[in-house]
Structure I
Amino acid sequence: MLAFCENCHELAEYTVRDEPKEKIIKGNKVEYMGKEAYCKDCGSEIFVADIRDHNLSMLDKAYREMEGLITVAEIELILEKYDVGKRPLSLLLGWGEGTLTRYLDGDIPTKQYSDTLKRVLRDPNYMREILEQNKDRITDVAYRRIIGALEKDELAGNTICEPEEKIDYVVRYLLSNSADITPLALQKQLYYAQGFYRAFTGEYLFEDDCEAWVHGPVFRSVYYKYKDHGYNPIEDKGYEYGEIKLTTEEKELLDSIIRNFGCYSGKVLEKMTHAEEPWRAAREGLKANEGSNRIIDKELIAKYFSEIKSKYRMLNISDIRDYSTDLFNKLYN
């Protein structure tokens, strides 16, 4: 890989590093994990267009997650689901005819417009309502196509399925099989599920990275989704409206996590993760209450939980109990 180094005054090879970044947008600090390129010869920072684009994309994603705004992928799903064009949908919603085009090109919608689009995405009955109210704003052809999409597979009576990642199904399973689980406890159970699934199968349960926040490992997208619950148990019934796409092996591992870690409060689980190497290593050099979005390297998680599996001579997932009990006793006895 070559790029122009202003310090060397010539094209030079460069290395790329992950680096935490932050930016103030509308008075709010947005933290995200970006990349930077450095000259292999002199170590100076080098401008690389692809890295700039990557950083802008990560900033956009972090800001949307923080503010709870709809994503471009979700807007595209609306158009596909209802077989509707950008201009007709804009007109049905009473917006300028180029509004959705701008959003698909990367412009960030206001919270009000975002919430409207999210409702359209989730609720086919709402889509039918605005269609009937404003059908005079679109052509007969566009109207018939949307009606056909609404009637197909009885979509008008079902809840929309948003584009989901593997971690979404894991969250849904944990919520649906736990009596009470707070956002803090959910984050820690996700972390333990990732670690022990890797130890027992050699694969990661999901691709998302967790960050070493003050209160332990945190998966950023999950944090923003449930942060409004604060320290209260999450009352989210979204799992009732769709299939939980997990294998039997994955569900059995999650059942063990619920049994062996779900019995502890979020604060106890926080203290447990604070005692473990992955979180401690990721926060090396930081003060106790210093904010950080440093990623806890997956390989470090894999190494730690593999060593735990060997140390406790775990033959099957039920043996996770030996570790959770021992760790609790060391911290509280």
Structure II
Amino acid sequence: MDKATSSAQIPRQDGTRLTVGFILANRFTLCAFANFVDVLRLAADDGDRSRPILCNWAVLSDDMTPVSSSCGVRVSPSEALGDPKRFDYIVVVGGVMDETPDLGTAYTRFLKRAAADNVPLVGVCTGAFLLHKAGLMEGYRCCVSWFHDPEFLEQFEGLDLVADQIFVIDRGRLTCSGGASSAHLAAYLVDRHVGRAQAQKSLRIMIIDGAQDAEMPQPAVPLEFKTKDPLVYRTLLIMQQNIDTPLTIKEIARRTDESKRRIERHFRTALEMSPQTAFLSIRLSFAHHLVTSSQKSIAQIAVESGFCDASHLSRFYKQRFGKTPHASRLQG
């Protein structure tokens, strides 16, 4: 059983139970890094003195040059790359991919050595894409944020993308999309290596709701639907991510490893409508947004919102909004 799925490990002679090495990409996302490292910091000691007793961490570098985050704050590395086996996990924190298309030779060599030594690799924010560019994500599932542009994702052929969970654990690869999900992924590691009480303590101090399982849906449904039902919420996310190529409920059931009947039952209970009706509403809301906020043709909007053509969109649009797309646009 690898480190990523094992329970608490035997403490080292110095009492440390979890050690993490961070590699920060140029223009990395500060929030994602800060959330992750603060969970470790708060779990590392009794009280709030931030002593690295139970957990230890280091920012690694090939040349010890400070690294700039995307917001301009710079972080100074604390250790040279060295031997990756001294860490339980190596975490790559990504950021603005256009400005940091890869990590460079020294870091790639270090990460490949870590993988060869069975040190689990963690991709935070766009760190997963950087691991993929280093050739280290082949055959692994990978968590990405729901809002990534499909054109951006097309650059990473071969990645098995998951956009409807807050983090993904696939053997020796752990990935999350950043933000609060990086805190939950860090808490997952603390839970398994240090203890559940320490993981919960960290999240409470950070005023983050209790630790979430990996399968928890990403919080990304800016729609008229509000629900606390995880299955309904996750299904809505999948719908939102496939507006232009609508999936059948049978296909969604396969993706969620649920039965079609169970999804329909949950939708009836949570939203008092069928999943098909909810999906149509999502597509029409998106079409209405494009009609009123863009100069795209109605035909183009129809395609982007999953309708066969302009007349197909117009028929359903008028039923929903009481007017045609053209009339909506003229009325501004």
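Coordinate-derived values only; no laboratory data. Note that the coordinates shown come from a computational prediction; the quantities given were computed from them, not determined experimentally. Cβ atoms are built from the backbone, for glycine too; each structure is taken alone.
If distance in nm of label points 7 Å out along Cα→Cβ at positions 179 and 315 computes to 3.1, which of I, II did it come from? Going through each structure in turn, the value belongs to I.
With respect to distance in nm of label points 7 Å out along Cα→Cβ at positions 75 and 235, the largest value across structures I, II is given by II.
One of I, II was used to compute helix-only ellipticity at 222 nm (-39500 (n - 2.57) for each DSSP H run of 4 or more, over all residues; to 500), and the result was -12000. Which label is that? This figure was derived from II. Matching task: 2.4 is the computed value of distance in nm of label points 7 Å out along Cα→Cβ at positions 251 and 291. Pick the structure from I, II. Considering all the candidates, the number was obtained from II.
Determine which structure produced the value 0.05 for FRET efficiency 1/(1 + (r/R0)^6) of positions 195 and 283 (r between Cβ atoms, R0 = 30 Å, to 0.05), calculated from the coordinates; the candidates are I, II. Could the numbers behind the result be given before it?
On the way: I: 0.95; II: 0.05.
So the calculation was done on II.
With percent of Cα pairs over 26 Å apart computed over the structures I, II, the top value is the one for I, the highest of the group.
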